[in-house]
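Since every read-out is calculated from the coordinates, none of them should be taken as a lab result. Model, not experiment: these values are computed from the prediction. Cβ atoms are built from the backbone, for glycine too; each structure is taken alone.
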Structure I
Amino acid sequence: MSHHIVEARELAFAYPDGTAALRGVSFTIHHGEAVALVGANGAGKSTLLMHLCGHHLPSAGSVNIGGLSLSRGTLVAIRRAVGVVFGDPDDQLFMPTILEDVAFGPLNLGLSPEEARNRALEALSTVGLATLGDKPPYHLSAGEKRRAAIASVLAMNPDILLMDEPTANLDPRGRRSLIGLLKSFEHTKIIATHDLDMALEVCPRTIVMDGGAVLRDGATLEVLTDDALLEQAGLERPLRLQGCPVCGQARMHGKPHG
């Protein structure tokens, strides 16, 4: 995989009960891009992520990761290139200690215990948890759990990071810290989120989904100031782009992407 381009072409998917979850989704995401997937509950964001990592196979259309078309025969190679951070970090943290959790993936890739430990220590250092490796997951705060889950993915050395609601359930300080961490990553990032302020800050590009289809794909600032579009998608402007109730001015702090 030379360029790690992520492509969907007329991607469609229906669950066994016949519920259509994706309807003709098409886009191309280039190496190093940070892209937000936004939409109301049930819009298809998480289902799309599950296709991009090979958890689901298309009912119709195609997914292409770095030149490989997603199929049962390419799953192993694609899953080596794509790392997924689930919405609930407890779904990824199940070993007695954080260090063991983060080393679990590299061990399953066939690395020696020493190599896996070194990968895990490096990943924990990257997310600011270098001193917490011996702690059990249930002793961590919500923000620390989120960072540990990210470390467990980074230790696999993926080229593409898929994230489902990474700022959910974090307090303001933990959220701010995580946003700083996400901005520091040079990976291709595809982030499904309801946190539109985070999307504005981290992702120069936003794909809006509604009813399993792409409603809009464009520059984040343009997308998130299109009130008619947001209304159609069941969304509202990020707080920093809403008018102050006293003076009516948009509350912009810092420079958003876009």
Structure II
Amino acid sequence: MSDRPRPTNRGPRRTLLLTGASRGIGHATVKRFSAAGWRVITVSRHPFPEQCPWEMGPEDHLQLDLGDPAQTAAAIPEIKARLAPEGGRLDALVNNAGISPKGAGGARMGTIDTPLEDWQRVFQVNFFAPILLARGLVEELQRARGAVVNVTSIAGSRVHPFAGAAYATSKSALAGLTREMAADFAPLGIRVNAISPGEIDTSILSPGTEKIVEEQIPMRRLGKPAEVAQAIYFLCTEASSYVNGAELHINGGQHV
């Protein structure tokens, strides 16, 4: 018997808005929700990737630079218009987009050598965009009694050998924002949680990751994007109906 989830026809079709959808965890998340029958609206600064397999992908893709606050604010009415056929409901918002600038040769950028404009752009994408989208779409989330999932990182709780200082502190701030949002949004019927991935097998892994796997991860392997997508799906469905303000660590025990 296949483990592939089957679409469900019970009740209105559910809708997910996902940022950072073009690769890695985002790509796996689109496939997980699409397989369960959800409509997925994707947001990325890149055009729709033609190799992606989900139905109606190009028509439900917004090319948007979340590093531009004016662009992000201007996209809210467009997203609302796309939700109108679904009764103006948004069942889940997953803030997955994130950037981490590198130095020459892919070097880690610390607090001393990261230019101010890089700090500002990283925080705009990784921290400010999630709250701008959630606040802008709060009525749509409230109609669906929906869920918000913010994607933080293991780098948000410790100095990481590859993740830059701006990225790491933005993810730490996003974890704090998740708690604040959980307190503010829950009375409206909206749950807000976070997932904190560790070393996941994607195209952006840095050389030397294998040493982290051998020395720091008890399970002695990288995580799979599909495993992260499963956790996101859990936090967006009734299986987690009393989970609010949590940060779920997905790292094979690396944080212990």
Structure III
Amino acid sequence: MQGVEFWLLAGLAAMLVGAGKGGVPVVAMLSVPLMSLVMPPVMAAGLLLPIYVVSDIFGLYAYRGAWDRRVMAILVPATTLGVGLGWLTAHWVPGWVVTGIVGLIGAAFALNLLLRPQPEAQTAPARVAPGLFWGAVTGFTSFVSHAGAPPYQVYTMPLGLRKEVYAGTATILFAWVNAVKLVPYWALGQITLTNLKLSALLAVPAVLAVFAGVWLVRRLPEALFFKAVTWALLILSIKLLWDASRLA
């Protein structure tokens, strides 16, 4: 399992995780599918979670102060509930069902943004009820397949957050979600001592990629950044739908 191909793909996956924690939209979600080329998806998710957690530490530092407190106050309890639901239903809900639902939601939302240009971003506070719903979906899908970005984007993209605040809120929220996921992942046997040794090595390129991601986000024009987020969401959602159709 640890030949040249494994290390090349694992290093690339770790860098994608780090870049995602640096605020580059959606790229971290490509890590599990990439690692699934050389190991079972469940094992890949367990291997990558510690890398997510280590990258989160540096992402928290990079975006300290650049986050929306109201959005966090709504989404933290909601995502925690979603992680709990994912743990409780881990043996009941087929992974391809969750993958397909996430892909369908993300594709519909992205197409709506691309085909029907939205008016100027609103400045009204984030609403609680939609936040609780999408937050729970975010936590659930993040637990099942590290695929929490699409439902998170559905809720936060219409809020008109500045790009640094948008990226910082995502980084801090998913740092919380990943920390919460450690206990159930360990309990379900998806984190092992062998995985932790590999994760420690792969954390190095991931950390370097965090700061590369921050550098890129801070230099992208605002409109280009959110256009990239929308297209990334659409491409990834189509990929998720394809994955679900193959596994069904």
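Between structures I, II, III, the greatest calculated value of mean count of other Cβ atoms within 10 Å over residues 16-23 is seen in III.
Hey, Cα extents along the principal axes in Å derived from one of I, II, III reads 56, 47, 36; which structure? It was calculated from structure I.
Here relative contact order in percent (Cα under 8 Å, 6 or more apart) was calculated and came to 19; which of the structures I, II, III was it taken from? The structure behind it is II. Here distance in nm of label points 7 Å out along Cα→Cβ at positions 112 and 240 was derived from just one of the structures I, II, III, and that gives 3.9; the source is II.
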